[in-house]
Structure 1
Amino acid sequence: MSDTHIAGLVCEGQTDVPILRKMIQALWPSVKEVLPLQPQLDEMERAKGPAGWTQVQSWCEQHASALDDVLAPDIGDPLDLLVVAIDIDIAIAAGIADPPQEVGGYESTRLRRTIEGWLKTPKRRKLPGAIVVSTPVMAIEAWVIAALFPRARKPEQIADGARWLVDNDKLRLSPKDGKPWKELHRYREFAQSVASNLARVRKSCAEAERTSQAIERCRDQLKD
């Protein structure tokens, strides 16, 4: 068995990639490469094609019948881990998850079942063990907030994490539309903070803990 491992990543946008990559590598140090399968990125790690939750759904449905080939292709290195991620707030806005009366595990579980359904076929009702579905609550920015602000209470209950980061001088507003400007270089810095403070992030954010445990199970299965 190789001493190094490779992970794949399917997520909404380019700013999710560095955070999820650093998290994976913090949990599984022998993962030397995390390949973004969706969105596709250029040499500067900027999205060069369509992105968003609809593209995550499309990727899942297009590859559902060939997951074995994705994980163990005839040509190229196999994937030891495949993480598929969509933020809860995006799912609610898109109508694929109902607004919860109170943010909690139920809604996260329900969205995961939806995503898992995209990956299943009539012939395959159980996903390979190497696949981890992650649904950051309310968004992946909650993990950033937990990493950067130890005193922030209940980061998963912040409705708009990006706006919260603007209000706390970690992001700025875009001059084009006045919305939080998700500059890639800032998210690379956030990613390092999340990895460095992962224990705190896991304690503060239940979905970060659940995702971490799922990745650790994949890691430990390969050790057995």
Structure 2
Amino acid sequence: MLSHQQARAFYDRFGARQDRQGFYEDAALAELIAHGAWEQAASVVELGCGTGRLAERLLAQHLPAAARYLGVDLSSTMVELARRRLARFGERAAVRRLDGTPEIDLPAASCDRFLSTYVLDLLPLDEVEKVLSEAHRLLVPGGLLALAGLSPGTTLASRLVSRLWSAVHALRPSLVGGCRPLAVRPLLGGDRWRIIHHRVVTPWGIPSEVLIAARRG
């Protein structure tokens, strides 16, 4: 696994090139948008906002005009890119840099959508659990957790791709940006979350898990 410092350095260098990953991410993001009931959202928090590409799409096409968005990211480069990209939305959108911990400086029950894409697959399992706990703290009862990330494959081709990806990650994590296939659904406790939608999509043979769950009261 990459340390927080290594991950920050990698994504500071990577910058706007992150948007080139759309060839395998876009199918998962479209699935997330289709099932996230964004038109009913009032407050969105995104962990790992990257360049702000997904946030821009949500704010421009799917969120109500009164909805507010907060994006946070570990990388100062990503934060700056996202701020520039979202500047046209004025006070509707804000972006902050995280210090490396999953805790976000907001009171409990601050949002009705908690969004994170291609972030949990970068984190060790103990930090994934912390992110899920933080999402549970920040969401109002009934609020939606919306996740997408690299996952184990479900078809012959995607299983081969995920095994190869995992092997490269084990040898040199930086070659794959520190990310590896991770199945998130088994990590969601039934006492805290109710699964609304779950699917693995495999564009170009690269498997991504899409998961939407409602916070139980």
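Any read-out appearing in this document is the output of simple, stated calculations on the displayed coordinates, not a laboratory observation. What you are looking at is a predicted structure, and each value in this text was computed from that prediction instead of being measured. Cβ atoms are built from the backbone, for glycine too; each structure is taken alone.
Numerical summary
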quantity: Mean projected area of the Cα convex hull in nm², for residues 99-146 alone - structure with the largest value, from 1, 2; calculated: 1
quantity: Value 3.6, calculated as distance in nm of label points 7 Å out along Cα→Cβ at positions 3 and 51, assigned to which of 1, 2; calculated: 1
quantity: Which of 1, 2 yields -11000 [helix-only ellipticity at 222 nm (-39500 (n - 2.57) for each DSSP H run of 4 or more, over all residues; to 500), calculated]; calculated: 2
quantity: Answer label among 1, 2 for the case where volume of the Cα convex hull per residue in Å³, calculated from the coordinates, equals 107; calculated: 2
